[in-house]
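Where a number appears in this text, it was derived from the coordinates with a stated rule and is not lab data. It should be emphasised that the depicted structure is a prediction, and the values quoted were computed from it without experimental measurement. Cβ atoms are built from the backbone, for glycine too; each structure is taken alone.
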Structure 1
Amino acid sequence: MPLYRLRVELPDRPGALAHVAALIADSGASVISLDIHELAGPTAIDEIVVDAPDAWVPAELASALAAAEAATLLSSAAARDVRDPVVDALEWAIAIASADPADSDAALGEAVLEVTSALAAWVTDVRSALGIDAGRLALERRGPVVLQTREVPSSVADHLPDAVWLLAVPDGRLDTELVAFAIRPLALHFTVSEIARVEQLVRLRRLLSRQLVP
């Protein structure tokens, strides 16, 4: 039976997740993994992996969730296996730590891409980050920023939607050296947990680079 990784936005209230799980069961699929991401505000976004029959259609579940006013299915994708997102982040931390210093920015970009399931991700210095609104705001606020924008570098603009979510994460509150960026479609918000993982990966890259300075 195929596996699907679903992202659903649901009300942040008692019983909401149980209602979604019941509708998933009614559709013929079984929940086998759940990652809960709390958001500031009245909703939460959860990532759910389901084991579904061969003829299962995600669009039919989306309609059932909407009809019951239980949740919104933001995305669905085939899943090859069930992986713990924390384990994934740790594996990418190891990849960053073991990368050659000349390749560490590329390793960080790949890590950010994977832990956020982004359309594109890259790392740049402060000067280049100042030329991007999200980067400038992240540097001014000394912390992560997510903006809805049409402004993306030409080097990553190919095949992207006209408007996207752009995440910018500086590597420190003070004396910032680099900023990591990631792009998502508007239907797929960055979650608090994902942003926190990117923050830690970026800080790890900074710590390692400073340890290598003689």
Structure 2
Amino acid sequence: MVSTDTIERANLGSQVAQRLRGMILRRDLPDGMRLVEEELASRFEVSRGPIRDALKQLEREGLVALQKRAAYVIGLTVEDIAHLYDLRKALELLAVESVVRHATDDQFAQMQECVERMREAAIADDHSAFADADVDFHDLLFTISRNRRVADVWHQYMPILVTILQSAVGHDERLHQSAEDHNSLLAMLRSGDERVAAETGDHIDRARDRMIAAYERLSTPADG
């Protein structure tokens, strides 16, 4: 039986990893910066156990390199983002094949709700709400697909993909178009359109290009 302490520590580790991940992607923690366990524990007001858990997670994601009691920020390059989106495309192409076969009307309705949330967020220019709805839409794809192995890989890389989206979406000027892209993809899934695989690939490629452009703007220091 897993103890409560273990569960709480795991949750704390995930929370610390999320905070550090965002700071690394926003360049608040620059490449090459040394991260010391004791200093991080003091900063986040937790014990060193969750800090170690967080750093191990970030090491698996390729964002830090561990050396004894310290870690060094590796950061994320445009090439890294392109590779992550290549992986995401491969996973979603597998997922949509199953979604077309297995999705119910209720499940399609849940995806439509995500699209409506994206539309509302675009109108309100609420980039954070848009990112949440976008993630929920794609997470539903993997849940509905019934392919546990594909979903497992998605959930392994989901935190860094979500953080990229959340960090860069504030610089994305095409929220309305992105919402309609999701609506078009959903319509193809509903109808079993034979073009759905090609559209899924194009959808991910467009998302990749927007995220790279936004990340480059995010990474460029403002003049003055």
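Structures compared: 1, 2; top value of distance in nm of label points 7 Å out along Cα→Cβ at positions 48 and 104, i.e. the largest, recorded for 2.
Given that helix-only ellipticity at 222 nm (-39500 (n - 2.57) for each DSSP H run of 4 or more, over all residues; to 500), derived from a single structure, equals -25500, which label among 1, 2 identifies that structure? Walk me through the numbers before you get to the answer.
Details: 1: -11500; 2: -25500.
Here the read-out was taken from 2.
Determine which structure produced the value 19 for relative contact order in percent (Cα under 8 Å, 6 or more apart), calculated from the coordinates; the candidates are 1, 2. It was calculated from structure 1.
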